[in-house]
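In structure tokens below, several structures.
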Structure P
Amino acid sequence: MSVSVDAGEPGSAVPQNFLGLSFEVAALPQLASYASHGDLVTLLRSLGVGVLRFGGVTSDEQIAWRDERTPRPSWALGVLEAGNLRELGSLAAESDWHILLTLGLGHYEPEAAAREAAAAKAALGEWLEAIELGNEPNSYAVHGLRSQPWSFVQYDEQVSAYRGAIEALAPGIPLAGPDVSGSSAYESWGLGEAVDVRPALLTGHHYPLGCKQQPPPSIARLLSPQIRQLEERSLRRYLLVAQESGIPFRMDEANTVSCGGVPGISDTFASALWAVAYVTRAMSMGASGINLEGNPNNCVGYTLLCAPTAEAAASGELQAQPEWYALLLTKALIGERPLPTRMTAPARPDVVVTSFLAGDGTLHFVVVDDDLPGAHGAAVALHVGEGFHGASILSLRAPSQQALSGVQLGGRSVAPDGIWSEPSKLPRAANRHGVITVEVPPNSAALVTVSPKREVTGGSTAAP
């Protein structure tokens, strides 16, 4: 298949804090404690700067704020306190990652939320990216947290009361929202949020497969062209509101299968292939960031990092799951500008290609081949012109789509201490008369780097 790009019309640069992780608020005390021990800081630093988001269903239904003026309510299974936020501030400072924090709206307690916001502002300071009010509030009536009628109109009234209480105690904290469960609700909720609330950041969630869907979730469905088409349609719905309102959109919670994931899908190498394709498409379409959801205590569901044993959880010795490698691969694209990419016959629906332009004129191509091992690989002819050197190829591979381990990026795995180092020498492909042909095996992804023969300032290098 042939690939060409138009470097004369690049999109907006991928933000420096594009990459992120999302966890339940219930996991906040545990993860915050790793500021002083374990390998979480090293792992986060290996991706550069990013955003840690804490939210999920536990922010509305299980975890409550507690301080001297706010006793633990009867419904709460656990509490969050100022000490937890101070530890979280230490984690943010050590890792250089900012925090997106969800305050519970499921139980209507604006004064308690205001005291929590004030404590977060004091503890996190510059590391507090924004606060969200409620997790998936568009679904409150379905989950018994509100009675009908429940629409954006009622939500907007309650958010207004929360904002007033928060502004009185802790003025100036940026707001993110509406944090909806999917893009189908975004025409009303996203537009309403943009017009009435004017948040600093629009947010929403995405899961390509539902845990209760029929036919049931499978790797084949996760990696299918049909799912990719639905995902692009969903991203367009989200980003249309962002473009019309001038407010950036962040996919602050996403992963493979809802309800915590499905063993044999969410914990496999297939999840890494899905993540590479989805993250790069979100970059190329103009999202301001993405937070992939995880659970530090569940290695068989969806998660990028987890502790395999109770002892590892206590010591903070987290291990990198297959999806982590997707972020290691895509971090090279931070700060670069996506390019219009054209693929010509023969069509390969199992192959996804995105391209990006660096400020010095370097081209990056990300190729994902979802086909099964044993199938024909993809011979991708990159039409870059003769003003470029040959390409270096950083490959992401594993024994099979079902593999739970054995994942390697550039032939190397993440070390037990959280460190991954790119090899000094990578396979190369020659530029022959302006065309670089890269062989990408089935069941793999590759980051292809093509440098110009002379440095170009301003990102104006053009490829035919």
Structure Q
Amino acid sequence: MLALLLANMLTLTFSVQDAESLEPPATEWTRTYGGTVWEEGECAVETSDGGYALAGRAEPFKGFDFWLVKVDSYGNMQWNRTYGGGQGDVARSVVETVDGGYALAGWTCSLGAGSDDFWLVKVDSTGNQEWNRTYGGTKADDAECVVQTGDGGYALAGFTWSFGAGQSDYWLVKTDANGNMKWSKTYGGVYSDRAQCIVETSDGGYALAGFGFANLIKTDASGNMLWNRNYGGLAYSVVETSDGGYAMAGYYSVGFSCDFWLVKVDSHGNMQWSKTYGGDEWDMAFSVVETSDGGYALAGYTESFGVGEADVWLVKTDANGNMQWNQTYGGASSEWARSVIQTKDGGYALAGTTYSFGAGGGDFWLIIIARGTVQVRIPGDADLNGIVELRDFVLWANNFGKTVEELPPNIYPDFDNNGYVEMKDFPIWVANFGREYP
């Protein structure tokens, strides 16, 4: 039947429809949050009610406090809260918790045992503090990232000068649901090693990204190191990918400047490919997400492109790291993004800091980018791997009759982009059979 169908369809006369589009999606809206002094945005999450929660630092009088801002789906502020003693308390990460509240992690100079300590703050759905915990020794210990774990507790990653083998070491702290430490582990050599991001992996362990003796560390559920790898750059963000591997973003030094850096590895940390993106100046990525089409979105800042001293830069790639489109956002002064999210509707949210807009000094900046047309590199390439082949026909046949909303993640057999997998898609696949992305 397959052979007959192919023979019949090959006799048809049709025109090839090229669905390739490299234009970046439009900006839906942007908002700034802050006063006349100084605020810096460090992280954002899309919340279960369709809004966003942004965390970072605010300067109320002197020093800094944790600052948490909750906004609705249009960016209108619903409430904001500060937490700290005003001596230098910086929130670097926020997660929405299973009870509808939030957990913030960073470091505190106001509380704890040392000059800086890991600080974990748990609040309810309206920002009222429920509890807080510090972790650290007599020296500087800074948390960079927090995740809520499958057991309801938390895992915090950063670096410690109080413990470990070297100047600073990766530090992983595991707590229960009330923030009580269950265990902690250090990883490092004799020099400075710093973790910047953590994810709980599908096997119940953890993957930590950073720089120093390793860019990526994989542990079991108890924090015992299974393997570590160094790929030569500085990693700031990691995600576990849909194929069981990992993607990391950061920056790679090139002479006296640096470029965005994206690395894809398998489940054992073996590098599959590495890509850089940038110009002649400093271009640094701080966040990466795997996108619904199997590609990646990276965000940070660029001094090579844009209109200001530094601009927010968003780079979108395909599954193999080939750039599909990029866009800068900014004014005459400096802006940067510390966080990128693919939103539930398929668009993007960027969170960071602006010095060009807002009320004064630095302000939190939230940019919402519209959902764009699904980017099909080659019409007929259902699995988005860069070549039109028989596997793409099988995916088309297996999903025949579905709408795009019903499709499994990371495939796109709607070759004419009309929202349905139907017979009209078949001649497009035939016409492009064997075509590869150049």
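Just so it is clear, none of the values below were taken in a lab; they were calculated from the coordinates. The structure presented is a predicted model; accordingly, all values stated were derived computationally and were not measured. Cβ atoms are built from the backbone, for glycine too; each structure is taken alone.
Here FRET efficiency 1/(1 + (r/R0)^6) of positions 59 and 131 (r between Cβ atoms, R0 = 25 Å, to 0.05) was calculated and came to 1.00; which of the structures P, Q was it taken from? Considering all the candidates, the number was obtained from P. Out of P, Q, choose the structure whose coordinates give helix-only ellipticity at 222 nm (-39500 (n - 2.57) for each DSSP H run of 4 or more, over all residues; to 500) equal to -1500 when calculated. Going label by label, the one that fits is Q.
Computing relative contact order in percent (Cα under 8 Å, 6 or more apart) across structures P, Q gives 18 for structure P. When FRET efficiency 1/(1 + (r/R0)^6) of positions 99 and 315 (r between Cβ atoms, R0 = 25 Å, to 0.05) is computed across structures P, Q, the figure 0.10 traces back to Q.
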